[in-house]
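What follows are several structures.
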Structure P
Amino acid sequence: MSDAAMDLGVSEKVAELRAKIADMVENEILPLEEEYLAEVDKGDRWEYTPRMTEILESLKAEAKKRGLWNFWLTDSERGYGLSTVEYAYLAEEMGKAHLGAETFNCSAPDTGNMEVFERYGTPALKERWLKPLLEGEIRSAYVMTEPDVASSDATNINMSCVRDGDEYVLNGEKHWISGAGDPRCKVYIVMVRTGDDDTPKHQRHSQIIVPADTQGIEILRAMQVFSMDDAPHGHMHMKFTDARVPAENLLLGEGRGFEISQGRLGPGRIHHCMRAIGQAELALSLMCKRSINREAFGKPLAQLGANFDTIADARMAIEQARLLCLKAAWMMDQGDPRAAAPWISQIKVVAPLIALKVTDDAMQMHGGVGISQDTPLARQWMHLRTLRFADGPDAVHRRQVARQELKKHTQQKMA
């Protein structure tokens with residue numbers, strides 16, 4: 001661990017930005033969200049209605065006009081020069097609204113994909129794809145998980161990618177491709193296998209840029225999450241059949257896929273956790289308002305049963321999760337990905353679990369309304385439960401934390 005002093009507080013610069021984001025979320029984004037979501041069922045669920053486009057683009061234009069844009073670029077001259085710790089406070093505010101992250105061009109999977117383009121892309125790839133992504137003009141997808149292998153162990157990834165002259169030819173299936181249903185999604189970053197069984201395990205894979213309109217790519221279906229298709233964003237099941245991509249679209253060279261993925265997934269995982277803490281705060285706020293304003297058996301709900309304890313436990317759990325998230329962010333800022341990895345794994349388990357528990361308690365406090373469309377809680381619960389799978393399930397991250405802990409007590413390498 002670095003000997004640098006650990007400052008997890010809100011800087012003066014971030015305090016001003018956070019106040020501006022919080023104001024826009026509360027007074028401009030949240031009031032439009034239910035109208036926006038109601039539009040999804042009008043016509044083709046995988047297209048944007050004129051009103052959806054108007055709402056989203058007007059919010060984005062306003063955010064850009066106010067200079068509230070691309071905060072996630074924590075170590076880039078294109079961004080604000082924020083540290084990961086500073087960005088955490090902003091992402092938490094964005095997490096309180098369904099459209100929050102996209103309004104400020106800070107939504108997954110685009111942030112991670114833009115980092116890949118910026119770090120590893122050629123000038124030509126940056127001009128074609130990074131530029132419009134930074135402007136919020138297009139969307140993108142990260143294509144990794146496969147239906148026929150346990151993809152939480154990424155060494156199992158098996159999509160064929162074979163060099164043929166000046167092109168690579170891709171064959172195979174992928175699923176849970178978040179964002180690929182969006183008609184604005186124009187480019188994929190695809191994890192493929194380029195090495196054979198004699199190649200060292202962590203040098204068998206590569207990453208390649210694939211335009212979404214490449215011939216040979218078929219969307220088979222939208223994967224459902226708790227019976228919902230998450231249109232128009234979607235999590236698609238896709239098939240690649242002799243899909244040809246220019247050889248110059250391969251990032252860094254054959255066998256460097258794991259190097260790229262670790263650089264991408266670390267920030268993405270912690271960004272999800274930051275936003276989850278914001279969702280927990282929203283749930284606690286709704287729970288408190290409900291407990292004060294609703295009466296049963298002659299008393300406000302807050303005074304019934306164990307509701308005092310429920311509210312107190314939620315506050316304490318959120319504070320603990322936030323501190324762990326900030327510690328993980330600080331470890332990332334020290335520039336040693338290996339040292340930061342177990343901390344990222346810790347918060348990747350803790351933040352969704354705590355946010356899920358607080359949201360569930362808030363649903364209980366609301367009674368039947370809590371699982372209806374009349375509050376954002378049911379939708380939020382679904383997304384948080386799904387987050388326990390995204391970027392690796394809990395068990396995988398617990399394994400990494402345990403392995404790191406056990407190394408302190410034994411010289412024998414864990415298998």
Structure Q
Amino acid sequence: MYFGTEEIFFVDIIDDSDNILVYVPLRSYLALVNKNFKQKMLKSQDFSNKFLSYLKKKNYIDPVVLHKKSVDILPQLSIPVTDGCNLRCEYCYFRAGDEDKKTVQSKEELASYVEAYFNRIENYPIKNSSNIIDVAIAGGGEPTSQFETMKYVVELIEEKCLHLGYKVRFNMPTNGFFGDEIRDFIVKHFSQVSLSFDGPEDIQNFQRPTRSGGKSFKKVYETAKFFYDRGLSFAFRSTITDYSLYRIPEILDFFNKDFPQKIIGIEAMNLYGRAIGNSKVSPPNPVIFADKLLEAYEYAHRKKISIKTAGVGKYEQLRTVFCGSVGIPNWTITTDGRITSCTRDNLPEIFSFGHYDRNEKKLKLDLNKIKKVRDLNIFNYPECADCFCKYNCAGDCPDLRVSNMINCDATKKVAAYVLLSKLNNKEILYGSSC
């Protein structure tokens with residue numbers, strides 16, 4: 001809600017009929033006040049003027065400047081090694097490892113991608129003093145299922161960066177279903193890993209079986225312990241289905257017991273790929289999921305467990321775009337040579353903005369399509385205009401938004417809880433670029 005040029009949000013609190021939160025993200029201001037405060041702001045010019053004068057003494061975070069800082073940076077390169085996989089997760093959005101999903105990138109193709117990327121970015125300003133380039137080995141299937149190919153491209157990029165004076169940081173999502181040789185390589189070469197692991201043994205084995213229908217829990221658990229004991233920076237990513245919906249606290253306890261202080265990402269299953277028509281698992285009811293997610297945050301707070309969800313995972317900073325994949329946009333070169341903004345496969349066409357010409361060995365970008373991708377931000381979401389979450393969730397994942405799978409109810413409930421928790425803990429909100 002605008003009062004002059006100031007965006008001020010009044011946030012209702014569950015189970016509190018007397019008070020509301022006043023949240024002014026662009027002034028880093030948060031307060032708990034009596035509900036009469038809102039009426040006074042609306043009806044009393046003198047009262048609102050006094051409050052606005054008080055706010056204007058605080059530092060103002062210009063969202064336009066914030067946006068420019070968050071998008072005017074070097075694109076991350078994401079290279080998929082294969083669209084195959086050694087698991088057969090019930091809800092896999094890409095159907096990785098199915099009969100029509102067994103492509104492996106050739107070393108020649110990978111070398112051409114790397115060469116084309118570095119040639120393309122020569123004229124980019126590097127926006128950090130350390131000349132760091134972020135590279136994801138991601139997209140398609142499980143990269144470690146073709147370990148020698150994955151190893152080749154990682155070492156190739158390291159050699160290229162060493163020659164050109166860049167520092168490279170590798171990250172990857174992985175299912176963790178591999179042994180010590182691969183685990184050791186990841187620890188030595190990667191800066192960050194997202195480990196897909198759904199929790200206790202029966203949940204993991206049911207939702208994430210092997211290609212032959214076997215159990216995956218033991219090996220993935222051993223991978224988590226290997227990473228944890230050696231100090232690798234990694235986080236868990238647990239997908240919640242109708243099967244696991246009522247067991248989220250148990251999932252949190254499972255991870256926290258053996259991997260204390262590790263972040264646990266909780267996300268709802270979506271109807272993509274193998275999930276469509278699957279009679280074994282279904283997405284959780286969105287209303288119930290919203291309630292259970294809020295309960296999970298409260299439970300995690302009491303037990304000092306680190307929990308994150310994509311829509312409300314960045315309340316330590318402000319953002320105008322959900323992620324760099326659309327804001328910059330990042331470059332993901334798919335196994336069929338398309339260039340898209342995200343490592344999620346089967347993306348709607350709006351996220352594609354170029355292709356790799358194998359004959360000419362060139363990355364060809366469509367500037368008009370890049371603009372359409374970059375327009376996916378809160379300045380262009382009219383439905384977000386009056387939402388208090390806008391500078392924190394940034395409209396949530398654009399892919400889910402385009403596919404009409406956004407759960408704003410869950411985001412708002414958890415966001416209100418997070419803000420109230422920050423206030424109770426006397427935390428100060430600061431804005432920064434994402």
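No value in this document is a laboratory result; all are computed from the given coordinates. If you're wondering where the values come from, they're calculated on a predicted model, not measured in any experiment. Cβ atoms are built from the backbone, for glycine too; each structure is taken alone.
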By the measure mean count of other Cβ atoms within 10 Å over residues 290-297, tell me the structure among P, Q with the highest figure.
Q
Structure responsible for -15000, with helix-only ellipticity at 222 nm (-39500 (n - 2.57) for each DSSP H run of 4 or more, over all residues; to 500) calculated and labels P, Q on offer:
P
Which of P, Q yields 16.1 [mean count of other Cβ atoms within 10 Å over residues 58-65, calculated]:
P
Structure (P, Q) behind the derived value 3.1 of distance in nm of label points 7 Å out along Cα→Cβ at positions 306 and 386
P
Relative contact order in percent (Cα under 8 Å, 6 or more apart) - structure with the largest value, from P, Q:
Q
